[in-house]
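Next up, some structures in structure tokens.
Please treat every number below as a calculation from the coordinates, not as lab data. Since the model is a prediction, treat every value here as computed from it, not as a measurement. Cβ atoms are built from the backbone, for glycine too; each structure is taken alone.
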Structure 1
Amino acid sequence: MENDAITPALQLLLLGGIELCGAPVGVADKLLGQSKAVALLAYLALAPAGRFQRRDWLVGLFWPELDQTHARAALRKVIYVARGLLGEDFFISRGDDDLAIAAGRLQCDVAEFTTAAESGLLARALELYRGDLMPGFFLPECVEFERWLEDERTAARERAAAASWALAAALEGDRQYTNAGAWARRSVRHAWHDERVLRRAISMLDRIGDRAGAIKLYDDFATRLRADLGVAPSPETAALVETVRAR
């Protein structure tokens, strides 16, 4: 197998799309063209730093249709291919049962986004959040992996919504009303299904005098809710927007 030398500081981008930066184009294309390799990298990259993952758990995530012997062989093949492309030292093992990405070999935008959001670096966090985690990515028949991925997507959306709202509230406090309204609307886009987020954004837009914006936000939300779920907004939300309309 061809082995392209790669320096450390690879960057795996998973928010809004999937990219591998810092590797030769040919290497990135070969790796990202293999869905199980992408899934393995993403799963290990999102694990807490330094935490090993059990191989028995990994094979259950990615090859649930295979028996243990064949599933472990499939995992070894993916690791072999990835090491051939990214370097023999990219993964580290602990005995025969544990696997992790070696420290300093891979940076991930999701980890940086989470750290920034939890540290109150709101502008930086929202700069990193370019969209959903691994949008459109799917592994057929891998039910447990799909559950994990959807949980991670939801957590990232909720962090983005919370950071957007916190930034909106700070800007409102500084009387930067136009920017505050923009971030309030963005918080709803990140958590479109959460009417509590919608109501507080409508209330803010009402407070800062953007009642037309508040009504449009509600109308857009209601349209999407009907299209996606076939239901209407709650009476509480409808009553709030009627109060805004009456003004």
Structure 2
Amino acid sequence: MLAGGLGTRLRAVLADRHKSLAPAAGKPFLHYVLDHLARQGLRRVVLCVGYLAGQVQEFARDGQDWGLEVTYSLEQTPLGTGGALRQASAGLSEAFFALNGDTLFRVDLPVLWEQHSRVGGLATVALLGVADGSARGCVRLSADGHILAFDEKPLQAQAGPQPALVNGGVYVLEPQALADIPAGQAASIEREVFPRLAARSQLAGQVQDAYFADIGTPDSLAAFECDVLAGRVS
């Protein structure tokens, strides 16, 4: 799980703590993500940490509060999403889940894993259908489950909101998916790795109709807290 970002857009309301620890209904956001993983049957989690790593480690500790085994991959310098996952997965020989620590996409992980096994390739992305895809990574998906194109946060102007399938920030990755990233080098999995895999027909996708929250801005953090208080997040 990626939990090393700077959280610059939340500084106005969260100047003293890590983004993943933003409070929502009395609990840090990271609690809800770890709880979801435990409910899905996962038992081992590696947190990729860097900025304010000590705060994340102090909260999550060894993971026993969620019935998990939590360990840490510490970035000495910022490695980006691709570089951080490359470091954390060093030595693995089997596929693994990867996700962002500042979003909660309540994906059915066994179903996503089955899709990865069935379609093949080096990576599978959980996709979310949205009414306007201009602010997130948009994809084109083939009938057989391959992602034909991956365009991370397109910058071109569009005439009004455009429905789209977007990157939900939950993946199944083979270690080979990150093999082109030199060890210790910063890289973006969204802007560098996924477009390259899509061009090689090695990137799959699966649309899941599941709850999604992104706490990247003060407004979205407030919206998530409202969802928790309203009972939309267990």
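One of 1, 2 was used to compute helix-only ellipticity at 222 nm (-39500 (n - 2.57) for each DSSP H run of 4 or more, over all residues; to 500), and the result was -20000. Which label is that?
Details: 1: -20000; 2: -7000.
This figure was derived from 1.
For distance in nm of label points 7 Å out along Cα→Cβ at positions 52 and 132, the highest value in the series 1, 2 is held by structure 1.
Which structure, out of 1, 2, was mean count of other Cβ atoms within 10 Å over residues 92-99 derived from, given a value of 16.1? Only structure 2 yields this read-out. semi-axes √(5λ) of the Cα gyration tensor in Å computed as 25, 22, 18: which structure among 1, 2? This figure was derived from 2. When distance in nm of label points 7 Å out along Cα→Cβ at positions 68 and 172 is computed across structures 1, 2, the figure 2.0 traces back to 2. If relative contact order in percent (Cα under 8 Å, 6 or more apart) computes to 17, which of 1, 2 did it come from? Derived from the structure labelled 1.
When mean count of other Cβ atoms within 10 Å over residues 76-83 is calculated, the result is 18.0; to which of the structures 1, 2 does this value belong? Matching structure: 2.
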